[in-house]
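Derivation of every value follows stated rules applied to the coordinates shown; laboratory data play no part. The shown structure was predicted, so the numbers you read here are calculated from the model rather than taken from an experiment. Cβ atoms are built from the backbone, for glycine too; each structure is taken alone.
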Structure P
Amino acid sequence: MALKRIHKELNDLARDPPTQCSAGPVGDDMFHWQATIMGLNDSPYQGGIAFTTRIYHPNINSNGSICLDILRSQWSPALTISKVLFSICSLLCDPNPDDPLVLEIYNRIAREWTQKYAM
């Protein structure tokens, strides 16, 4: 059943690919996917981004884990890969400082930048 759903998702992505994103299986393993999200214009990530490398974002930790409710407590089988990619793109452009993944780092950097740029 899961494999059937995965094949449907892959076909849907090929038929109607999301803007600025792509995703697909790594090699022949249909249960291991890789996605590419291009940095949106006028965002700090313009020109590209990869979570396999370091990124500073209050909702993404150093391992690339994303603090996004639909990837955790609000997951639903009705969600599609396209919807998840869109949500990640939205999070990149509009971070959620009220739900940082690593609160201490977010607070420290926010404090440093406030002192550096706002005082």
Structure Q
Amino acid sequence: MVASLEFSVVRIYKQRNKKDDKIEIVGAGFLISSEYLITCAHVVNQSIGEKDVTSTKKPTDIIECDFSFIASGKSLEATVEVWHPVKFNSNDPQDIAILKLKDSVPSQAQPVSLITSEI
């Protein structure tokens, strides 16, 4: 059975200096296993305030997110595990980041089904 996307989608926040600072959503990601998310590298860069979207240095910052449809407002933390930044003027543009959650996901959360494809 394929899970509805609402059980796997996360909102990714802009990094805050203090927990009571205003929350700003910069992008989305998807749960791909019980402890990993997939998103775009440019979303991570925007989250941490990195202006150079092509930076090859893997971020070490904490990325804050939540499951907007099933646990809105319950903030989770993640770190960058796999880093493939944007590559302009390339046949392999990439722009992928895999995040490892530091927290347990809500009980209703379900990973998306991924498929492979030849492009």
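Taking mean count of other Cβ atoms within 10 Å over residues 15-22 as the quantity of interest, name the structure among P, Q where it is greatest. Once mean count of other Cβ atoms within 10 Å over residues 15-22 is tallied for P, Q, the winner is P. Determine which structure produced the value 31 for relative contact order in percent (Cα under 8 Å, 6 or more apart), calculated from the coordinates; the candidates are P, Q. The read-out was computed on structure Q.
Tell me which of P, Q gives -11500 when you compute helix-only ellipticity at 222 nm (-39500 (n - 2.57) for each DSSP H run of 4 or more, over all residues; to 500). It must be structure P, since only it matches. Quick check: 1.41 is what I get for Cα Rg over 2.2 N^0.38 Å, for residues 71-110 alone, calculated from one of P, Q. Which structure matches? Among P, Q, the structure yielding 1.41 for Cα Rg over 2.2 N^0.38 Å, for residues 71-110 alone is P. Given a value of 16.0 for mean count of other Cβ atoms within 10 Å over residues 23-30, calculated from one of P, Q, which structure does it belong to? Answer for the origin of the read-out: Q.
One of P, Q was used to compute Cα Rg over 2.2 N^0.38 Å, and the answer was 1.06. Which one was it? Comparing all candidates, it corresponds to Q.
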